1. Suppose FRET efficiency 1/(1 + (r/R0)^6) of positions 23 and 175 (r between Cβ atoms, R0 = 41 Å, to 0.05) works out to 0.85; of I, II, which structure was it derived from?
2. Of the structures I, II, report the one carrying the highest value of volume of the Cα convex hull per residue in Å³.
3. One of I, II was used to calculate semi-axes √(5λ) of the Cα gyration tensor in Å, for residues 103-230 alone, giving 24, 19, 15; which?
4. With helix-only ellipticity at 222 nm (-39500 (n - 2.57) for each DSSP H run of 4 or more, over all residues; to 500) coming out at -3000, pick the structure among I, II it was computed from.
5. To test your reading of the models, identify which of I, II gives 19.4 for mean count of other Cβ atoms within 10 Å over residues 111-118 when calculated.
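A short reminder: the numbers here are calculations on the coordinates, not readings from a lab. Because the structure is predicted, anything quoted here is derived from the model rather than measured. Cβ atoms are built from the backbone, for glycine too; each structure is taken alone.
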Structure I
Amino acid sequence: MSEPSPDELLALTYQHYPDCRDEAWQACERLLRTPFLPAHIDATARANSTWYADPIALLGNRRFIPPPYVNGQRLRPPVAEGWSCFNPSIASDPAGNLLIVVRSANYHIAHSGHYVIHDDDGVIRTRNYLGDERNGWREIDDSLLAKDRADYLVQGLEDCRLFWHDGAWGFSATVRDRHPDGIAQMVLCWLDGHVITRFELLSDRTQHEKNWMPIASGWVPQWLYSCYPVMVRWTDGDGTWTPAPWVAKHFRGGSQVIPVDGTYLCLVHESVTFEVTPHKVYTHRWVELSPHFRITRVSAPFTFQGRGIEFAAGLVRQGDDLIVSYGVNDAEAWLLRIPLTEVLETLEDAV
């Protein structure tokens with residue numbers, strides 16, 4: 001029996017009925033792993049695959065971690081009235097102490113998909129809150145960066161990703177207020193308590209840069225800059241690259257990259273834009289990398305709570321469990337604990 005053609009596989013991806021669901025999902029995955037597809041087939045397979053992504057937070061024995069980090073199931077730092085909290089990042093120091101950063105902003109996303117900004121000057125502003133068991137919640141003091149901000153309509157440190165390096169806490173984040181045209185740039189910040197004491201820009205001023213994934217090891221701070229190809233960047237701009245499988249073509253950061261039993265593990269996202277609500281749908285995948293940062297295995301795409309905007313920016317191992325931090329619809333911040341064995345069982349060879 002001959003292999004189905006891309007057009008025949010594409011037809012299968014439209015099967016929404018329960019008895020055809022697995023066949024449709026498998027057709028999507030086969031297409032997304034097939035090199036050099038026509039653009040319309042690739043785009044349609046990516047869009048259709050979002051309908052078959054299971055919500056991981058509602059399955060099996062997954063469980064949300066208890067206080068002090070969550071009130072019920074959500075992270076709720078003491079943000080200003082009318083401000084949201086979303087896209088948290090969690091990390092651990094060598095002693096196992098957890099630290100969380102949660103972003104808060106003065107806008108919300110309307111049902112239409114538009115941003116509604118709660119500011120008399122029409123400026124999107126971001127504040128960030130640190131949380132730990134000993135100190136509770138504290139707003140990060142970013143006054144050091146505020147001195148040289150450009151007059152741009154997006155202000156503050158967006159989507160921080162925490163890491164521990166050489167005895168200190170740091171994080172990387174996206175800034176748009178260091179350039180008059182709002183070019184997104186990556187910045188590295190170092191913390192003393194809740195105060196930023198030094199920072200440096202990691203990217204140039206010629207193209208947008210965001211969502212670099214800190215690698216939780218190494219003699220210098222380093223980031224997974226790209227998944228296709230796999231590119232690792234250091235603070236001084238040097239780095240390495242490794243070829244990647246076709247399935248990684250649309251992978252974007254993502255959590256930190258953490259060591260797990262001789263390999264590395266991280267979460268990446270893929271996004272698709274639709275004309276109908278929800279206008280943007282994010283799915284995530286687990287990705288395993290070799291010690292030399294070659295993508296070896298990936299999971300099927302999944303959501304955390306359902307179709308829509310979801311964004312995982314934190315991952316930490318705690319014993320036999322993983323803790324994931326993620327945001328929903330730029331309005332909610334969540335933590336999820338999941339057994340490591342369950343995650344590893346979802347991984348398949350990246351071909």
Structure II
Amino acid sequence: MSFPATRLRRLRQQSHLRALIRETDVASARLILPCFVRPGHNIKRPIAALPGHFHWSPDRLAKTLGRVRQQGITALLLFGLPRRKDARASEAYDPHGAVQETVRRLKDRDPALVVMTDVCLCGYMRHGHCGVVQRRHPRTVNREPFTIDNDATLELLAKVAVSHAEAGADLVAPSDMMDGRVKAIRQALDHRGYTHVGILSYAAKYASAFYGPFREAADSAPQRGDRRSYQMDARNVREALREVALDLDEGADLVMVKPALPYLDVIAAVRAKFPVPIAAFQVSGEFAMIKAAVARGWMNEPSAVMESLTAIKRAGADLIITYFAQAAARQLRHQRMR
């Protein structure tokens with residue numbers, strides 16, 4: 001039927017009626033807060049590139065956990081910084097590293113908290129790449145003087161994941177984009193008896209211009225070259241579906257698309273093809289754009305944040321990793337109390 005018999009505005013006249021027929025809702029329990037941890041004690045250092053976020057020492061982050069949980073946040077994703085970097089990312093799998101120590105403290109304080117850990121090497125490597133660097137043969141057609149040794153990297157990634165599992169992580173999240181890393185990590189975890197630890201794979205991680213603030217926060221920018229030989233080309237969607245399929249076949253329990261807003265079509269394509277939990281990462285550049293526009297009076301922050309998160313959820317994401325997690329959780333709680 002058409003107008004005037006059909007009037008879609010009838011169901012938009014009143015706030016509670018709009019809520020009754022709402023197709024997509026963002027919930028605090030589906031938001032994951034990224035946190036940066038570094039060695040030391042009593043550290044809470046502002047991150048200039050990510051306003052409102054901090055570098056935490058393990059003890060200080062654990063002490064603030066109660067306030068975070070009161071806001072409705074039930075899951076954290078930890079990124080670590082080392083004291084020293086080297087060519088083997090040694091501190092990434094050090095049982096006394098910042099991530100490992102933070103996991104232990106968080107789980108001791110709140111066993112019900114879902115603790116996820118980023119598994120990568122870039123922030124721990126002197127060269128800033130996500131894998132072991134080797135020199136290219138002089139006759140190679142690639143002009144770069146080096147390449148990433150995919151298979152040598154897998155061993156280190158597996159060591160990182162096992163060290164996180166030993167500390168008590170619920171999920172490990174490999175973000176390196178090496179071929180075969182999910183299989184290597186699953187086998188290593190199972191061999192050590194950590195069959196209960198899940199893998200959240202950064203399955204479709206694109207080589208993106210939206211990572212700048214994160215790389216400053218994690219001190220993880222490559223010293224030379226870029227990451228296009230292992231992160232995905234922004235022009236490809238079918239390749240993302242192949243990546244997801246491979247990671248699931250290797251043992252991934254959840255998969256991720258990163259970034260989120262510029263890749264809503266990829267999230268939707270993954271959702272349409274795979275009946276598995278899907279995470280999306282609203283990355284640092286997305287956060288920074290909204291913050292910059294708000295600072296200039298061009299956007300209302302609460303409205304922009306909720307609209308962006310709703311778009312990601314509407315595209316098909318079940319879980320959203322976002323630097324706005326706490327702000328969004330506070331807003332959702334306020335709405336429930338009205």
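1. Here the read-out was taken from II.
2. Once volume of the Cα convex hull per residue in Å³ is worked out for each structure, II has the highest.
3. That value comes from structure I.
4. Of the structures listed, the value fits I.
5. This figure was derived from II.
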